[in-house]
Structure I
Amino acid sequence: MDSFSTRARYLFLLAGGGVLALAAMGPYALLIFISALCAVALVSLSGPQEVHRLTFSFQMGWQTLCHLGLHYTEYYLQEPAPVRFYIALSSLMLLTQRVTSLSLDIREGKVEAASGGTRNRSSLSVCPSETLPFASYLLFFPALLGGPLCSFQRFRACVERSSSLHPCLSLWALTRRGLQIVGLECLQVALRRVVSAGAGLDDCQQLECIYIMWSTAGLFKLTYYSHWILDDALLHAAGFGSETGQRSGEEGYIPDVDLWTLETTHRISVFARQWNRSTARWLRRLIFRNSQRWPVLQTFAFSAWWHGLHPGQVFGFLCWSVMVEADYLIHTFANLSISFWPLRLLYRAFTWAHTQLIIAYIMLAVEGRSLSFLSRLCCSYNSIFPGVYCVLLFLLVKRKQKCN
């Protein structure tokens, strides 16, 4: 790679992203190209203090229009949208992450804008060469269709680093990820047979509904896990994922999935921070830290907006925010009240099972999306689990107010 100039590397990543977008999305790739082009223009021509507000407003407005097109097709026309349109929407959501991450970096002084905050003619004349790294970052092909959020500083450092300084690609690391994917896919096939052989939420009775919810949510989780590990392996293979050889000041790489934590935690708040970790970190930076009141609610409400505002998504993410608030109060109270270790062990086992069932409930609401599916889910026995946390939240808030 040392034989290629830095400019050639940027062009290669940009061209690869364009070709991949056209191959995967067809004519819907235009949605991505328009968004990236406008984002680069705003980043180049806006001052550091206003760049984030402008890029955020445009990017979320454009993404919302595209999601409204999906709503119109699915709910009004009652027709399935083309698969390529779904791929374009998914890529657009990832592009929104990179655009807003870049604009925040510029506003915070971590990255210098191409215009340097000026708008004179000389700054515009160097715009094409100065904005090439930005355009390449927004469309670079290893992360176009999936993968953890890579900051612009890390992207630029990896591209401009000499190949002699690049960490050696670990064959064992890639093999381990490959074996994980194979194992998850085998579990997914087995669980899919179980789910397809059972009854649906319409036909289930009492405890059977709980089993159906848990197994269906498990199928969704296995799909996410295998996709995230595959995305992580691709980024590693492309040289953007390894921590080895990381330079001082370069932002650390965080993979999206930590299987052990997700499947063993007994706290919903921990699950929320560890689920799709790079996106969770992006949401904390973008919304949570800038919210004066109700930061948890605002963060999950924005997440529902970012995902497309389908009825199930709105309900699921708002329910998740309430469960996180309840989680904080419940575990704080339990840590102060339960000191006998067998009781603490029993409490941990009970809350682990309850957490997994609440997450399964939320996941079905989000993945089901439609109002008809949401009504069936809410009318099933599964609503008991979030209902218990809602009651405990109400009682603990009352107790806290009385103590104050």
Structure II
Amino acid sequence: MAFAETNPAASSLPNGDCGRPRARPGGNRVTVVLGAQWGDEGKGKVVDLLAQDADIVCRCQGGNNAGHTVVVDSVEYDFHLLPSGIINPNVTAFIGNGVVIHLPGLFEEAEKNVQKGKGLEGWEKRLIISDRAHIVFDFHQAADGIQEQQRQEQAGKNLGTTKKGIGPVYSSKAARSGLRMCDLVSDFDGFSERFKVLANQYKSIYPTLEIDIEGELQKLKGYMERIKPMVRDGVYFLYEALHGPPKKILVEGANAALLDIDFGTYPFVTSSNCTVGGVCTGLGMPPQNVGEVYGVVKAYTTRVGIGAFPTEQDNEIGELLQTRGREFGVTTGRKRRCGWLDLVLLKYAHMINGFTALALTKLDILDMFTEIKVGVAYKLDGEIIPHFPGTFFFFFLSLLSSRQHMELPGQG
């Protein structure tokens, strides 16, 4: 076996010099936009600004459990699976292998946004989907709901999932029984057999689960015809984009750092890596092509569903933040819990992601306060905890005594 050194001056393609110079040593860099809290920080707004002169906007993880809102000419567009940068008619949108795709949800989302205005005209010709992306089936979503019901009955509380099938489909992926886009578009007969096996596995696990296997396959065959022109080898597509002519490539993170499956407030997290590492694994690109990493931070903190929230204001202040900030989930419509900005949490998110800049949103919502508080430390038994903890069990026991605030002058 022969080995060759990698040389920045060498060809951009693995098979040698093809006469095409690199845009720069190592290729183009991607700009990454990530949530630094528990989501709903305003990532869509930041992406919309950066996408004005972007060539490609990517999604690398999550599914239609995410929700980004973009306002164009006073029209609100809601995005869950599609990269919100697709609202720009000059942008190519790329859904990477780390994303899990519910095909009915994808087309419904696109059609709803098309009806709102001209922003999504011709979206089918501007969307590329990785052939390695896994498919969310309706029974994944049904199983998600059953699991939540079982948690409530057995433990007295659930995780507060969006019931979009995200956890079950990532479980299928990890168990190596999931089905991908390449399976759907390349061999429908083989896909059908594997679908039946997976569906029957779910029926055996959840006896109350009803699946019309033949009916589902008929619908999937229709989606196959529509999706096939969009499905490409995602690794090769992105390699060409990174090592071809200069391009501005933007990565739109879904969810946020504290919802990351490894680094979030587990178990009240999502099922994917929403931190910077998920960009490489979810798109199929090396870390040296990661350029700027923008952390989006809301000037106060919000969270949907249950789970630890050290700076939460379950009082009139929280209600005021919720009302003025119009804090309702884009995906579920659920009311968001609200509280002060948490600097301990923010420092932790930076430690993991290495933000090169922060984008602060919704600062105007705090205008009415004469003083503003920010969380600066966590305490347990009177002692300051030196770092962000891996578990938050003690916050449920003694929340009020385990946080420390600093007061800042307001505008009121």
Structure III
Amino acid sequence: MALAVLLPAVLVLSGCSSNGDGEGGDPEEGPHVGATILEPADATSGVPTALEIHFDTEHATEATVELADLDGNPIEGEPTESGTSWLPQSQLEYQTTYVATLTAVGDDGQNSITTSTFTTMAEPSQTIRVFSFLGADSEVGVGMPLRIEFKDDADQGWDIPEAARAEIERRITVRTDPPQAGGWHWVRGSELHYRPMEFWEPGTQISYRAAAGGLPLGDDYYLRNDLNLNLTVGRSVIMEVDDATREMTVKVDGEVERTIPVSLGRDDYPSSSGTFVIMEKESETVFDTLETMGEEDGYVVDIEYAMRLTYQGEYIHATVRSGEELGNENVTHGCINMSEDNAEWLFDLTNSWGDPVIVTGTSQTAEPGDGWTDWNLDWEEIQRGSALYSEG
């Protein structure tokens, strides 16, 4: 399907094109419509499969781009927000010849058509995977950041060169229903997050696409694949933990559902204050800290209803003690403990990922990047974290 781009204002640019009426121009008839494909130029080879067709028109009110292979099979795509380029809906095939057709239409119905025939590159030997752990149509909490990771063949994070980051961001489209403002920021060189300005509205439908497969990164490295995901935001479940009262207040869609006595980290292992989101849930697991904490403080213990908040190991989970400490004393190694009944209830209530947990009053603040800590940044910091920030 070809989508037309409305052009309220156009630039004058010469180029190889033909007018729809097939006749020479008459000065009294007014200016003729012109159409030019800027990239890829006709007869170009070695074109990256992360194709973006750039075009320009003159004296046109509308422009349409169509793309097909040599057998005439159409390639679906759509215009970018700029109105002067077009992206396929999926990565192109390697070593394949395509024909792009640009049709520009003037306000008098006159049109101009131009084409560009090009061939894509050979499959590269060094590629970086564009990855999200979320499955298709996942349901997430109101605090869930959209996450894109970049990984090498060993499944390790691979730092994107700074010079390539802006182009990656340009290739990502986020659509939400209802619309909500948000922005991308680089958590680290191998990880890019998108966060809305405020928590997602419950029920929001989110779709995002990284048109990245075949994008050059430099030094003969390329991104391997596109990424397309559709998500749904579930009901609002927000947990507020106050160290002063040793209580967790659980709010569902803005209403207090339950107040839970808790125990937080003791003085030498304080819990972190800040806004976290649930990263994963396990109904049963084993905590083994002997290697990281040593024999004196380390332990191996069975844990029920574990909800992870940080990479370093802060969780919400059922207490393994008598329960007398809950609401009265902080005795944990940094986790938030509650009774087994309350932990089971909370485990069943929460989404698998993305429900916010807001902790206040402890002696330690959240470490940036230890978990999905996007909500500990203000909106200005989110914007500055984008590679496009300097471009306005």
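Taken together, the values in this text are just the output of simple stated rules run on the coordinates, not laboratory data. Just so it is clear, the structure is predicted and the values come from calculations on it, not from any experiment. Cβ atoms are built from the backbone, for glycine too; each structure is taken alone.
Quick notes on this structure:
- Which entry (I, II, III) yields the derived value 1.00 for FRET efficiency 1/(1 + (r/R0)^6) of positions 65 and 161 (r between Cβ atoms, R0 = 25 Å, to 0.05): II
- helix-only ellipticity at 222 nm (-39500 (n - 2.57) for each DSSP H run of 4 or more, over all residues; to 500) from the coordinates reads -9500; which among I, II, III: II
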